[in-house]
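Colleague: Below: a set of structures, written as structure tokens.
Here, each number is a calculation from the coordinates, and none is a lab measurement. In this text the structure is predicted, and so the values were computed from the model without any measurement.
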Structure 1
Amino acid sequence: MKSQYVQYGCGLSSPDSWINFDASPNLWLERLPVLGKFYSGTKALEGGMVRLRFPENIRYGDIVKGLPIEPNSCTGVYASHVLEHLTLEDFSIALENTIKILKPSGLFRIIVPDLEIAAKNYLSSEAETASIDFLKSTLLGIESRPKGYGGFVRSFLGNSNHLWMWDYKSLKHELSKAGFIQIRKASFNDSRDPAFADVEHQSRFIDAVAIECMKPND
């Protein structure tokens, strides 16, 4: 049986060797029959806000609601900088749905911003704006409320704020509780399965905590 690899919360990263899902409302709108051809969402890239369409090989799918993937069918699952956008309750559901679609001995690699690094930077800073910088860097603060209809729509379609932050210890605890084993800190391109090299980008590991773990064999 051919190995199947799933990435969720993929953004614009969509290697053909993987099945790529994203839950962005912009993607859902783009995939609407007829009307979707005329819509492209605004995305923040270096140099400002631009309008880009998601690559055609990205499917709309929400890991909390469950992906249209058969249980016990994935050799590997990857989630980079997505689970911090979930509430704690939804995070737990996402882990349950992740381990469900993995084969026994299947690998899960996860990357999220590292709260420990952000907290140490905050505590060591002597700047008067240290707390402001901390909230901005962790995307935990809300700088302004959306104004007008356009602001409301942008707020609804966007999902940039972080709803929960993680360090290695807390992430390991939650993964273990969900049933994962062989939980270890990971680095860029250090997976024992070379297929993960197709989805990993070194920049995503900066100031982040990365973990590789496995679904039990029994």
Structure 2
Amino acid sequence: MNVAASWSGGKDSCLACYKAMLEGHNPLFLVNFISGDCGRVSFHGTPAYLIGEQADALGIQLVQRSTSTEEYEHRFKSVVKGLVYDGVEGMVFGDIYLQEHRDWVERVCGEIGLTPIEPLWGMRAEDVYRMFIDSGFEAVIVSVKPRLVGREWVGRSVDSSFLEYLTISGIDVCGEKGEYHTFVTDGPIFKRRIKVLEFRLVERDGACFADIVKYRVEDK
């Protein structure tokens, strides 16, 4: 099935897209929404141009639009419905267990005539995390809620040591409720890798962010 993938730039949306591909689906587009007031992915803090670098590294066309919380659903339906005319039949999402998210996905996709695809749904969070790193994906932690996840992890890699820290701390290892967010830099579906060279720590709105200020795209 030709699909579009809901894309935040983070590990779960990336792994869902990868798993959908393994299941035989063909991603024609990555669909990404950024906050209209700051030009970044909401909560992740990733700037729009870095999502563009990801799409280029993957070789999948990016559909990127700005929105606000209030107009998100209307904007989402308008943008995604337009992709039906380009042959898209389904939409891939990276939800794992939050039922309210799945309910929203199924309702909205039903209203615009798309099949919702949830490749990670029902998996154990630890299995999702391990599948991500065991499959060869790489990501950096770009935001944390410091009351839950230590500031020292900002800018570090998503790896087994971070998994151990989350497990010991009793935190959802996939950060499904926004405990932390990531930016994927490489993996088996990437044609090129993104190497983060420098970032600055920024604190705002009760969260800590790795504001990537220098990076390099490398051939593999």
Structure 3
Amino acid sequence: MATPRSKIESILIPIHVPEEMELPIHFSAGRKLTRNQFLEFCRINDDLRIERTSEGVIEIMPPAFWDTGDRNAELTTQVRVWAKQEGSGVAVDSSAGYELPNGATRSPDASWVDRARLAALRPEDKQSFLPLCPDFVVELRSSSDRLKKLKEKMGEYIANGAKLGWLIDPIERKVYVYRPDSEVEVLENPSTVSGDPVLPGFTLDLTKIWEPDF
């Protein structure tokens, strides 16, 4: 049963977040929102992008800048088109959230999940944050992102079961490739990056991400 809205609203206050940073919200010592409380918190604040760490710290991120939004749309479109044609999994955008095995709730910029894993879930699981780590994740760095924090997130995805992860950095034109039990591979100014074998036959064209057409 969801927590009554009044109990969650009582902890909300107006906030102003500098555009170059995210805002962490820490609760009093020993207090951590339950799953239902966190879901209600997200519903009430549905105009915000909210994540939660494994320690229960809620992180509120500002909206992406316009150029990042364009790059993210390009990224998601390419992954989504391939996924629909290939058929073995489903790709989603940055609005989708996942409850990782370590207790964190994350929303990567793009992700893909094998259909066999989705078939094992209950319908109500798919109508909330998905209770698993995606097979493939992408984080796209914007000018407001700290690279160190993004690298920590990528490591968290891999530690929680992701088979492949890309951290795409348009600022330095690098792609960091993460795989289980492997050193991080750093690609310098690549024009493409391959998803094989996790994403069979998929190659991301990075030209529009490095140089948007506007």
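Colleague: Could you tell me which structure in 1, 2, 3 was used to calculate Rg/Rh (Cα atoms, Kirkwood Rh), for residues 126-181 alone as 1.01?
Modeller: Details: 1: 1.16; 2: 0.92; 3: 1.01.
Structure of origin is 3.
Colleague: Right, something else. Computing Rg and Dmax of the Cα atoms in Å gives 17.5, 51 for which of 1, 2, 3?
Modeller: Working through the options, I get structure 3.
Colleague: 1.07 is what came out when Cα Rg over 2.2 N^0.38 Å, for residues 86-189 alone was calculated for one structure; which of 1, 2, 3 is it? Kindly include the intermediate steps, with their values, before the conclusion.
Modeller: On the way: 1: 1.34; 2: 1.19; 3: 1.07.
The read-out was computed on structure 3.
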